[in-house]
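Undergrad: Scrolling down, you'll hit the structures one after another.
Coordinate-derived values only; no laboratory data. None of these values were measured; they are calculated from a predicted model. Cβ atoms are built from the backbone, for glycine too; each structure is taken alone.
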Structure 1
Amino acid sequence: MGNYTKAINDLHKKLMEVIFESLGLKPDYLQKEIEQGSQITAVNYYPSCPEPSLALGLPPHTDYGLLTILLQNQEGLQIKEKTGNWHCVPAIKEGLVVQLGDHMEVLTNGRYRGVVHRAVLNSEKNRISIANIQTLSMDTKVGPASELVDDEHSVLYEEASFRDFLKFVSENDVLEGRYIDTLRKEGIH
């Protein structure tokens, strides 16, 4: 598992460089903060369920970090489209799924959005997923990059840290609303 998480961490750094370049930022933007951050690895097991329509593996949510890199052995990940419909993400052998998190949405001032997703159960097969979530350090506040704010693009989000997110999760029912919604400036949807 150690070699896998190191390889995922290296991939994360490369993906962040490409994302920052796509926004007109320097590839090493936030490099120090990213290196001081955390990589959270969650191994999830979803047993087969004879009546999957009566159960849910993981309720709809977004991940708070910058990126989540997911390995899954079976289908079960679904992403929510703008229309509100759910789309099943195929499980590609040895393929990885990359999802943007809320921290990325704040950092990019809404240019890139966190992905609302859920895990559904399967009536025939067990599913295992390994999610690697990249976050900055507990107290590093992230707001929209100043380079992405101008006369045409006002600041859309308040600054927040991973600690702020954990406080929200511990004090609120996450099924009632997303943390990112509490960070949006008033009047912004």
Structure 2
Amino acid sequence: MNTLISPQEALQHYREASQHWLSLRNEQSTAQLRLQALLQSADKPVSYARQLEILREKLEILEWQINCAASDSLYAQRCVVDACVENAVNDFMANSGQALTSALAPYLNGPFGLDVAVRAMRSAIACHAELKTPELLDSCREVLNESGLSPDASMRMDATKKYTPAKHKTFQSRLNRLKIEEENYGFTMS
């Protein structure tokens, strides 16, 4: 195993991705409130219809952006866990790898090969985990406490919709047009 990224670097990527996801969700809430206020206002502005259209478009685009950001955050969270595990396994193998491969040598050097050795390891790990709940290593505890062992439920929900590459391109074009519209009208819809 070669760790391509350290747990701290992975955590930083996770922080950035989850912050982007949260900021888009906040932007969505603000846009929903503005839409509600616009619909309920007694005095309709001159550009009421256009503002309404732009806000609705913004909300559709934000749904796509939130989905993408949530997917990025899920991937980043998984990278944190993977980096911590790879780091710990690399440390373990550096200290005890020779003893482990020697213990499994009859399988590894014999006709049974790696598959049977892996099954023996899986069985040993399962038995050990049943006897005592595994504890996080001190070296990764803080990192994993921040990112969690599994993703946030609302993040998973936001990432459930799947888009084809063509749909992503369509939404990107819509986002670009929306930015131009907002500039032309001299206001932003967030």
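Undergrad: Any idea which of 1, 2 comes out highest on mean count of other Cβ atoms within 10 Å over residues 13-20?
TA: By mean count of other Cβ atoms within 10 Å over residues 13-20, the leading structure of 1, 2 is 2.
Undergrad: When helix-only ellipticity at 222 nm (-39500 (n - 2.57) for each DSSP H run of 4 or more, over all residues; to 500) is calculated, the result is -7000; to which of the structures 1, 2 does this value belong?
TA: Details: 1: -7000; 2: -27500.
Source structure for this number: 1.
Undergrad: Match the computed value 4.7 of distance in nm of label points 7 Å out along Cα→Cβ at positions 37 and 141 to one of the structures 1, 2, and report its label.
TA: Answer for the origin of the read-out: 2.
Undergrad: Can you say which of 1, 2 returns 38 when relative contact order in percent (Cα under 8 Å, 6 or more apart) is computed?
TA: Answer by label: 2.
Undergrad: Distance in nm of label points 7 Å out along Cα→Cβ at positions 61 and 85 computed as 3.9: which structure among 1, 2?
TA: Label of the source structure: 2.
Undergrad: With mean projected area of the Cα convex hull in nm² computed per structure, which member of 1, 2 shows the largest figure?
TA: Top value of mean projected area of the Cα convex hull in nm² goes to structure 2.
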